[in-house]
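Down below are the structures I want you to see.
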Structure P
Amino acid sequence: MQPISILYVPSNARELHSWIAILNNECVGNVHLQIEPNKTIKLLDAWVHKDHRRKGIFRQLWDNRWEFIQQNYKGYKIYAWCKPMSLSLLLEKGFKAGDTCVYVSLNIDK
């Protein structure tokens with residue numbers, strides 16, 4: 001497998017920071033964070049292309065973002081919503097699990 005390049009995209013007006021995984025000049029994954037008021041950071045959107053999952057790309061993206069947070073945001077509170085398969089990584093980093101949420105949906109008929 002070709003090496004994955006991780007590209008950092010700096011903050012914009014919304015205080016959004018992004019990391020993009022590039023393979024053969026194509027985006028194969030990304031993670032984001034958003035700076036919120038009161039020294040709070042929300043971890044956002046983690047995605048890896050279905051053809052490239054289970055290859056460590058999510059972990060590389062996550063570790064790059066985590067290193068950035070550790071270097072630049074001491075004293076901040078960090079929170080995230082995650083799927084069950086991502087929970088172990090967050091717990092490994094010292095996060096505490098909160099209440100469980102359940103996704104629901106409804107299609108409104110015409």
Structure Q
Amino acid sequence: MEKLDVKITFRLTKEEAEHLDELAIKCGCSKSALIRALVRGYQLCEKPDPEFFKLMRELIGIGSRLNQLAAKANALGYIDTPALQEEAKRWREFQLDVRKKYLRPKKLW
């Protein structure tokens with residue numbers, strides 16, 4: 001890790017300070033880390049909600065099960081069709097859930 005040996009002090013208005021606090025919370029980092037990233041030219045993203053991480057774990061699980069099926073098919077020389085169909089069904093359901101949650105427009109009123 002780089003040594004942070006230069007201290008810079010500056011002033012903000014109350015509104016600017018509140019906005020900086022909000023950005024740091026949304027990004028999930030400290031205010032100083034946020035400023036250092038912005039100075040280096042990074043565009044920071046909001047920290048995803050817990051539902052995102054749940055979906056990612058599910059995606060990893062589906063991928064792992066598909067990999068196990070592929071390894072089994074390679075070792076035995078045949079495909080476990082019912083297991084493959086079950087994983088394909090899980091994958092389709094997962095895709096639909098992601099589309100509903102993140103891609104479809106939401107009605108405002």
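Bear in mind these aren't lab numbers, they're just calculated from the coordinates by the rules spelled out. Keep in mind that what you see is a predicted model, and the values were worked out from it rather than measured. Cβ atoms are built from the backbone, for glycine too; each structure is taken alone.
Assign the value 4.3, calculated as distance in nm of label points 7 Å out along Cα→Cβ at positions 20 and 100, to the correct structure from P, Q. Label of the originating structure: Q. Here log10 I(q)/I(0) by the Debye sum over Cα atoms at q = 0.14, 0.21 Å⁻¹ was calculated and came to -0.80, -1.14; which of the structures P, Q was it taken from? Label of the source structure: Q.
Each of P, Q could give helix-only ellipticity at 222 nm (-39500 (n - 2.57) for each DSSP H run of 4 or more, over all residues; to 500), but the derived value -7000 comes from P.
Where does the value 37, 20, 16 come from, among P, Q, when Cα extents along the principal axes in Å, for residues 44-91 alone is the thing being computed?
P
Taking mean count of other Cβ atoms within 10 Å over residues 28-35 as the measure, the highest value among P, Q is held by P. Looking across P, Q, the calculation of distance in nm of label points 7 Å out along Cα→Cβ at positions 52 and 76 that yields 2.4 traces back to P. Comparison across structures P, Q (criterion: relative contact order in percent (Cα under 8 Å, 6 or more apart)) gives the highest value for P.
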